[in-house]
Structure I
Amino acid sequence: MDQLEQTVGLVRDIVGPELLGTYLHGSAVLGGLAPASDLDVLAVTRRSLDDWERRALVEGLLEISSLTPTVRPVELTLVVQSEVRPWRFPPTGDFLYGEWLRDEFQTGGSPRPGPMPDLAVVLTVVLAGNHPLTGPPPAELLDPVPHADLVQASVDAIPELLTDLDDDTRNVLLTLARIWTTLATGEITTKDVAADWAIAHLPPEHHPVLEHARNLYLSCHYQDEAWSEGLKAQLRPYVDDVVTHIDHLRQQA
C-alpha cells in the first residue's frame, strides 16, 4: 500500500462516517511531484475532531510520513464543512499535520482548531485540481475562494515565510516566486513554473539564485541542498525585489 492509500485509509478509519471527502492537491495536481514534494491531502468532515481522533491521526501520520529519499512528507489538512461553506475569511482549520511540526507532535502535541488563512490557497488548488480520493467532486462540498482573499492569504504568509530563509532556503525563494506569479496572473502553478515566470520578469542579477532554487526543487531532496557563499549573498537582494513587486500588486488588487 502506498503512502496516499495509507493516509486516506487512516483518515477513513479514524473519522468514519463523519468524513465527507478527501482530496489530493499541491504539486501532484498542479503538474507533478518533484523529488521532495509533499503529498498534500485535504479532508472535509461534518464535525470537529475529538482529542482521541487528533492523537490517533498524529500517531498514524508519524509512521506514514517522513523526509527520506524513499518516503515522502505528508501534509494533511482537515476542515469542518460548516467552517468553510459558506466561505468566510479567515477560515478555520480543524487539523494540520506537516513534517515541520514533527518535533512538537512527538512530544505529545496535537493540532488544534484555529484560524488558517492559507486554506484560501489550499481550497483554490483543491477545486482547480478536482481530484477526489474519496467522496464527491470538491465543488459539491466547497465554495470558491474570492480572488481578494487568495491575495490576502498569500501576502499575509510572507513575514513568517521569511523567518525560514536561512533554514528552508529553496522553499522560501520558490514560494515567494509563486506568490508573485499568483498575484500577477491569477493562477497557482508549480514552484518550478513560477520560478520560470519570475526569472522572465526579474533583472539578470537575480537569475542565478532563483535558477539554483528551481534546479534543487527539480532534482534533489532537502538533505542534498547546498548553497555557495556567492549565492547566499544574493538571497536578500532577490527577496527584497520580489517582495517589492508583490507589495505593488497587492496595492493594485
Structure II
Amino acid sequence: MKLPKLTAQERARYEWQMWVDDFGEAGQRKLKAASVLVTRVGGVGGCAAYQLAAAGVGRLILAHAGNLKPSDLNRQLLMTTDWLDKPRVESATRRLRELNPNVEIVAVPENISEENAARLVKQADVVVDAAPLFRERFLLNRECVRQRKPMVECAMFDFDAHLTTFIPGRTPCLACLYPEDPAHWKREFPVFGAVAGTVGALGAAEVIKLIAGIGEPLAGRLLTMHLRDMTFRTMKIRREPGCAVCGEKRKPAKSAR
C-alpha cells in the first residue's frame, strides 16, 4: 500500500515523536494511513482515542451509545460538564477534532452488537476493546479472529488493570483467556480516572507499535497492574485447542454483513 505523504504542518506537529528510534517519518505515514476502531470511549477508551488522535492516526472510528451522565465525569476526559444529557460520542468527536483536525473521526452512536460488530471491525486495521460488558468484548473478539484483525484488550477495576494484544493466527484470543462471561463482571464498578487513563494510554501505545511495526506488543502475554502498590507483571496466555472462536474445532464463521 502506498503511504500518504505528510504535510509541512503535520511534520511540525509530530516532529518530536518522529525522533523516536525506528519510527521516523515512515512510522508517522503508517499512522496516517491507518484506521482504528475504539469501543467504547469512556474512561479507558476515551484516553486511548485521545492519545491516538494526538499521535496522528489517520482515522478513528468511535462506537459508543447513550447520553452523558454526571457519574461519567470523574474519568471520561473526552466529555465536558456542558454536555450532560447529550450523546457521549458527539462530545468525544468534538474534543478530538479540537485536539487534532487532521484526524478523520467517524462517530457511531451505537454499542457493539450482533448487528454491527462485523461491519465496524471491517472498517478498521486495529481494534481497541474498552467495552464494559463481556457480551460486547466477545463479539469483538469473534469478529477480529474471523477478519484477522489485531485487538488490543484493555480493562480495569478499582486500582487494578490489565492489558493484552490478540493477533489472530499468532496468539490465543479472548475466549481462550475467558471461555465464559465472568459472573462478577458488572456494568457499574469502582473506578478512578487515573487508573482508567493509565490502561487506556498503554493500550494506545500498543496500537502505535502494531501499526508502525516497532517494539514488542503484548502478543500472547497479559500485563496486570495493581496500582495500590504499583506492582506490574506479565504472564503468558495459553492457547486453548478447543476454543470455540480460534481453536481447531471452531465452527465456520458467518460472512460479514
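Rule-based calculations on the coordinates, nothing more; no lab input. Every value quoted in this text rests on a predicted model; they were computed, and no experiment measured them. Cβ atoms are built from the backbone, for glycine too; each structure is taken alone.
Out of I, II, which structure matches 2.8 when distance in nm of label points 7 Å out along Cα→Cβ at positions 56 and 216 is calculated? Display every interim value, and only then the final one.
Details: I: 4.0; II: 2.8.
It must be structure II, since only it matches.
Please state which of the structures I, II yields -10000 when helix-only ellipticity at 222 nm (-39500 (n - 2.57) for each DSSP H run of 4 or more, over all residues; to 500) is computed from it.
Values: I: -15000; II: -10000.
Attributed to the structure labelled II.
When distance in nm of label points 7 Å out along Cα→Cβ at positions 40 and 168 is calculated, the result is 1.3; to which of the structures I, II does this value belong? Let's see the in-between values first.
Values: I: 1.3; II: 2.6.
The correct label is I.
Match the computed value 17.5 of mean count of other Cβ atoms within 10 Å over residues 16-23 to one of the structures I, II, and report its label. Don't skip to the answer; put the middle values down first.
Values: I: 17.5; II: 12.5.
That value comes from structure I.
Matching task: 11.7 is the computed value of Kirkwood radius over Cα pairs in Å, for residues 32-95 alone. Pick the structure from I, II.
Among I, II, the structure yielding 11.7 for Kirkwood radius over Cα pairs in Å, for residues 32-95 alone is II.
Using the calculated result 21.8 for mean count of other Cβ atoms within 10 Å over residues 88-95, pick out the matching structure from I, II. Don't jump to the answer; show the numbers that get you there.
Working: I: 18.5; II: 21.8.
Source structure: II.
Consider the structures I, II: one of them gives -0.63, -0.87, -1.06, -1.16 for log10 I(q)/I(0) by the Debye sum over Cα atoms at q = 0.17, 0.22, 0.27, 0.30 Å⁻¹, for residues 136-191 alone as calculated from the coordinates. Say which.
Values: I: -0.63, -0.87, -1.06, -1.16; II: -0.59, -0.90, -1.17, -1.31.
It traces back to I.
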